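Next up: some structures, all given as structure tokens.
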Structure P
Amino acid sequence: MTERVILVDDEAEVREAVSQSLELAGFSVEPVAGAARALELVGPDFAGVIVSDIRMPRMDGMEFLSRLQERDPDLPVILITGHGDVPLAVEAMRAGALDFVEKPFETARLVEAVERGLHHRRLVLENREMRRTLENRDRLESLMVGRAPSIVSLRQQIRTIAGSPADVLITGQTGTGKEIAARGLHMLSERGDRPLVAINMAALPASLIESELFGHEAGAFPGALKQRFGKFEHARGGTVFLDEIDALPLDLQAKLLRVIEERSVVRVGSNDPIRLDVRFIAASKADLAARVAEGTFRADLYYRLAVVSLTIPPLAERIEDVPRLFQHLVNQAALRHRRPVAEVPTALFAELAGRDWPGNVRELRNAADRFVLGLAPSDPATEQPATELPRRVERFERAAIAAELAGQGGNVKATYEALGISRKTLYEKMVKYELDRARFARDG
């Protein structure tokens, strides 16, 4: 955002003279005749300084300052005062003005005040941006809980590509959290304050897909009594999330490709394109490259969507995250069901970490709901058949160590004592199962 100075004075000669002086000093100046017009130019993250006379008709400098303070108390405001207005200017500084310059003034005095104001504003905006970045980082970690290398890497990829306008393809098994990843991308992007429109392509009736996505004009087909915006139009300025993109019929894949390439949509029953300012994020549990080879998915649409690709790891590949993630989901379920948060026994953590979780995070969320409601967190009838004994033993041993490390907050001594093994044995098994104690350390 370009730094600039808004100069407010109702006298044209004064505006011209002061503007020239500030421009000669290297500032970009926008002179305006009244405070009302200046308020229209100042947004919440205005990157600049306001220089204003105190004595003005309709809205004087004191009222102007008050209105600016309501908008942003950190806006740097410098007041130009006559000799008799000095007490008023001092009062204004107590109310939040940065400085005042008494008439007649030397240009150097005003230039120094403006430079100080710009420096102040620069620091304020940098701190705000840093806070926003940290808040978004925390929000992403609360959306995508875990410390396994795969999920840490995924969060880093999301942070890296969120600011890019590139479309994204997300792949992963059912229940891994593809929509959560899409929400993270949207949240961290410049479109974060605009709509995120999620569309499950498999849930749309085949006969209505085109109308739902593109909209229609009145009379376009029987029953179309009035004009209707499609979901793409509702997302203008924001993000469109196309879940289960592999379910889209081939004939509509061609139309979707045109929308993505041209960033415009034509409603059913119309010939007029409507410009779209959206980012597309698609998700699929199917291997789209294999679908392309089979001829059930268009190669050109696949390559257009897969400019950037993310793969969500299955829960079975980050089983050490199960205890932490389950506790997080229990906390959420307690809020949803208006129940107190119950303490999860360490033994239950071990039991949960010993399962394969074919339904991934969605299945674990169901288990958390059942636990909060006082039911068994898992249904033995739905559990997967056992694998070979050595694999079952290894899986249980790894899960038991991971659960105990989680329960002990990563404390190695407490863990090997609780498990009844030696320190050396614990370290050997942690290396064998790639368990890093830092990933189990308690959050601050």
Structure Q
Amino acid sequence: MLSRIDLRDRDLTARELLEVVPRAEVDVAAALRTVEPILADVRERGEAALREYGERFDGAVPESLRVPSAQIESALATLDPAVRDGLEEAIVRVRAFHVATVPPPVSVQLAPGATVSQKWIPVARVGLYVPGGLAVYPSSVVMNVVAAQAAGVTAIAVTSPPQREFGGSVHPTILAACALLGIDEVYAVGGAQAIGMLAYGALAADGGVLCEPVDVITGPGNVYVAAAKRAVNGVVGIDSEAGPTEIAIIADDSADADLVAADLLSQAEHDPMAGSVLITDDEDLAEHVEQALLRRAEATKHVARTKEALTGVQSAVILTGSLDQSILVADAYGAEHLEIHTRDAREVAGRIRNAGAIFVGAHSPVPLGDYLAGSNHVLPTGGTARFASGLNVTSFLKAVSVIEYDAAALAAVGEKVVALANAEDLPAHGEAIAARLERR
């Protein structure tokens, strides 16, 4: 099912590796032209525009775009106990990890009377987007909300597309997840229009305020959501422009072919554009994985979109000449999710530079991270792991420096500051220092 890229006899440069690894074909720039008028319309007309776009794109509009608190509480009361148990365990684990990763403040005394500190301040208000297309993602509620709460954010708005089968409201499982996390500001708004509502705020039909603007928007979505986030970046902060999900697996001849196939399939069922990539120096393993993958794909529930994903240009088996070359290929690919199925998986994982998250060994599959490993599943896609991080508490924090010098400490370096200011032809800078030195 997977195409093959044979690199065994090729010594490629970093640039050539970037060109040869498979990628989903996503044109965010084209989508941007579509979403810009939507964003402008939402900014201008608020609730009226949101309702029109909900009807046009989702085929449903609720009586109230903001979900009533009673409906959120009712969703939790009727939630399947097994699902509730899973969500509660996920919340505990994800919260424990994220609270532990909040960076501490730092204070450095550079000289007597000269102190520079750094403190981390949470943004005041965030907007969290939860997809609602091919699947329902209460796990995304957990990942986004818990990270924001661990960072200290107190004002949190969640938005998700309206669902026709639920009267135009948000899917009840998403509402139940919000209830478990104490979130009562939830909107039945999806797509680019939801991003516009969060970025600019929106007036209600009666002239009041439907939604206040936020400072940061996070959460995955389709190409139009990604394009809208690109458009409003700078008006607000964003986490990333999330693209189709992807998994890469580094495997050697010690790997279990059936487990590798199961993990490749687990991401392929997300979306027809999902990427599944096997990187191996063992051709026999590749053959066995292909056989297992074909067998599993035929039996899976979402067979059509799974097969489309596996046979697309974004999925492949990459044959390498050695484990060292496999690592080079993995770093060029920069997978959202990277699994290591090798003899010394921990050592190999320690050599990886570019990945959204690294899953070490046969018992740490990506679906564990999707739900309750404790890590965050909102991760960089499309090779952006070369320079970007996954969602974490710092996505909602600002690092602020605090400078405090006394008169003696300023005097000790004052002339140096004046010299540098004059060298840059900014004499007033130097004069601001000199005015203080003259008073000593």
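Each value in this text was obtained by applying a stated rule to the coordinates, not by laboratory testing. Just so we're clear, the structure is a prediction, and the values are computed from it rather than from any experiment. Cβ atoms are built from the backbone, for glycine too; each structure is taken alone.
Odds and ends about this structure:
- Computed 25.2, 84 for Rg and Dmax of the Cα atoms in Å - originating structure among P, Q: Q
- Entry that produces 15.5 once mean count of other Cβ atoms within 10 Å over residues 200-207 is calculated, selected from P, Q: Q
- Among candidates P, Q, the computation of mean count of other Cβ atoms within 10 Å over residues 48-55 that gave 24.1 used structure P.
- Per FRET efficiency 1/(1 + (r/R0)^6) of positions 16 and 232 (r between Cβ atoms, R0 = 30 Å, to 0.05), the highest-valued of structures P, Q: Q
- Origin of the value 18.8, where mean count of other Cβ atoms within 10 Å over residues 40-47 was derived from one of P, Q: Q
- Once mean projected area of the Cα convex hull in nm², for residues 88-215 alone is computed for every structure in P, Q, the highest value turns out to be that of P.
- Looking at relative contact order in percent (Cα under 8 Å, 6 or more apart) for structures P, Q, the greatest value goes to Q.
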